[in-house]
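Before anything else, here is the set of structures, which you'll find just below.
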Structure P
Amino acid sequence: MIGTGNVAWLFATRLVKNGWDCKGIFGRNERNRHELAQALGTASFRSLEELPAADVCLLAVSDRAIEQISRELPDHDWTVVHTSGTCSLGAIVQEHAALLWPVYSIRKEKLPEDRTLPILYDCTSERAEKVALNLCEALTDHPLRCDEQQRKIYHLCAVFGNNFSNHLMSISEALAKENQLDFQVLLPLLKQTFDNLMSFSPKETQTGPALRRDIVTLNAHQQLLQNHPHWLDVYKAITASIEDMYEAGPEKKK
């Protein structure tokens, strides 16, 4: 395993738990490297040159580091696998290459315990595909093979659905605190929003002043945001997007 971040922790601990033998960990941060190696009961290597031969070399590193590390790996006959949602499979220079991208926001302090998280995979050879499927078998019940374009669209969807929605909640929290209000009051509403996704299309459950074309409320909200021009821009952009998506008007929306 190369890397000591959140994805490295998820993959390494879950693989070892399911019978895989980790021959060692490499990472540039010595403390993090030793911590993960100790958790797995394996060796901690100070350089790529020290890495022993193995069937698989997992690169759970930043996108910009994948190709460089791939080129610096010892010349072992292994399948090299990266875990990026956006980096091309071509960044791996070895003949047998694969990628496994978990569609999940991972934090090592609270790793998912079930096997429901989807993992998208791709590969360059039959051998690499066999390795990818064997890894997926230990990691998830929901593997899905995707080509590069499909994976990039999934990643874009994830940014809108996860990263952007979380940022909007951060703005909501900041506005509440700024006005000495309790953000916790909003939590049942936010929980309802995401619970609805289990039963309905999000387009079917849209509510709010933009959908209703409630100009009075929209203008009042924008007035409250005058001291936060960036947030005002976000408000205007999302309002316009909602109005565009439901251009027929709420009374005709099915």
Structure Q
Amino acid sequence: MPRLSRRIALVGLAAAAPFAARAQAQPPLIAGAADLQFALEEIAQRFRAETGQQLRLSFGSSGNIARQIEQGSPVEMFLSADEDFVFRLHSGGHARDQGALYAVGRIVLFTPPGSPLRAEAGFEGLRAALEADQVRRFAIAHPGHAPYGRAAEQALRAAGLWERVQPHLVLGENVAQAAQFAIAGGSQGGIVAYSLVLAPALRGRGAYALIPDSLHEPLRQRMVLTRRAGPVAEAFYAYIQGPAAREIMRRYGFVLPGE
């Protein structure tokens, strides 16, 4: 199974570029929240095919990426899973403006094969497994800096299960790592991004149920150009808002602005 942890990928880089091309500036660095890993890679590949422009993609928790940008990271465009991080960057002078809403995310309860948990939106299965002492490891992203982890905590609190599940929590640095933990040996499941369970890396690797969005604050995902952004990043920013990118985002389970 492909790793879901934080990584940097160069999209569309030719295997044997001539020396003159190598000497040019690197393609722009686009940083995205971990829930976007597969959707954004697909969008970037299509952007490259249509425009011939290359991008570098980096994925991680939104809080960590925002902090890196504040510390001088050469990111030109940031797609956050929490719009508050974009607002913070703008107020601190690190972003051109307050950006644009590009999606609203959803979370799911995910259970691997053989888990005693039932994947049910209302957490009845998790509640029953906790009462039967059948839960040893339960994965979520770190609520301190990962928006999907914060949403997971809010949902568990709303269901009255947060205190009971805390001793069994395994915290991922971001929601992609939490998904890795949720399917690892000895894990009974976790709460992860809907976009990840729809991706090829997790499709068919377990059962899942959408958690009602009434149980957590909306995962309003906003993107922004940083002060470092150049023409290629500007073009990709516009492309994300176009029909081709929106269709890809829709396939990965995101709720789109205006829909």
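Taken together, the values in this text are just the output of simple stated rules run on the coordinates, not laboratory data. All values derive from a computational prediction rather than experimental measurement. Cβ atoms are built from the backbone, for glycine too; each structure is taken alone.
Upon calculation of Kirkwood radius over Cα pairs in Å, for residues 144-199 alone from the atomic coordinates, which of the structures P, Q produces 13.3? All intermediate terms of the calculation are to be shown ahead of the outcome.
Working: P: 13.3; Q: 11.6.
Computing Kirkwood radius over Cα pairs in Å, for residues 144-199 alone on every structure in P, Q gives 13.3 only for P.
Check the numbers for distance in nm of label points 7 Å out along Cα→Cβ at positions 88 and 208 across P, Q and tell me which is largest. Present the calculation step by step, with values, prior to reporting the outcome.
Numbers: P: 3.7; Q: 2.6.
Evaluating distance in nm of label points 7 Å out along Cα→Cβ at positions 88 and 208 on every structure, the highest lands on P.
Suppose distance in nm of label points 7 Å out along Cα→Cβ at positions 160 and 224 works out to 2.6; of P, Q, which structure was it derived from? Present the calculation step by step, with values, prior to reporting the outcome.
On the way: P: 2.6; Q: 4.0.
Computing distance in nm of label points 7 Å out along Cα→Cβ at positions 160 and 224 on every structure in P, Q gives 2.6 only for P.
Output the label of whichever structure in P, Q has the greatest value of relative contact order in percent (Cα under 8 Å, 6 or more apart). Can you show the working numbers first?
Values: P: 12; Q: 28.
The structure with the largest value is Q.
Name the one structure among P, Q that distance in nm of label points 7 Å out along Cα→Cβ at positions 64 and 192 of 1.7 was derived from.
Working: P: 4.4; Q: 1.7.
For distance in nm of label points 7 Å out along Cα→Cβ at positions 64 and 192, the value 1.7 is produced by structure Q.
Please state which of the structures P, Q yields -10000 when helix-only ellipticity at 222 nm (-39500 (n - 2.57) for each DSSP H run of 4 or more, over all residues; to 500) is computed from it. Show your work: numbers first, answer last.
Values: P: -13500; Q: -10000.
This figure was derived from Q.
Same structure again: Can you spot which of P, Q the value 66 was calculated from, given it is percent of Cα pairs over 21 Å apart? Write down the numbers at each step before the final one.
Values: P: 66; Q: 57.
Going through each structure in turn, the value belongs to P.
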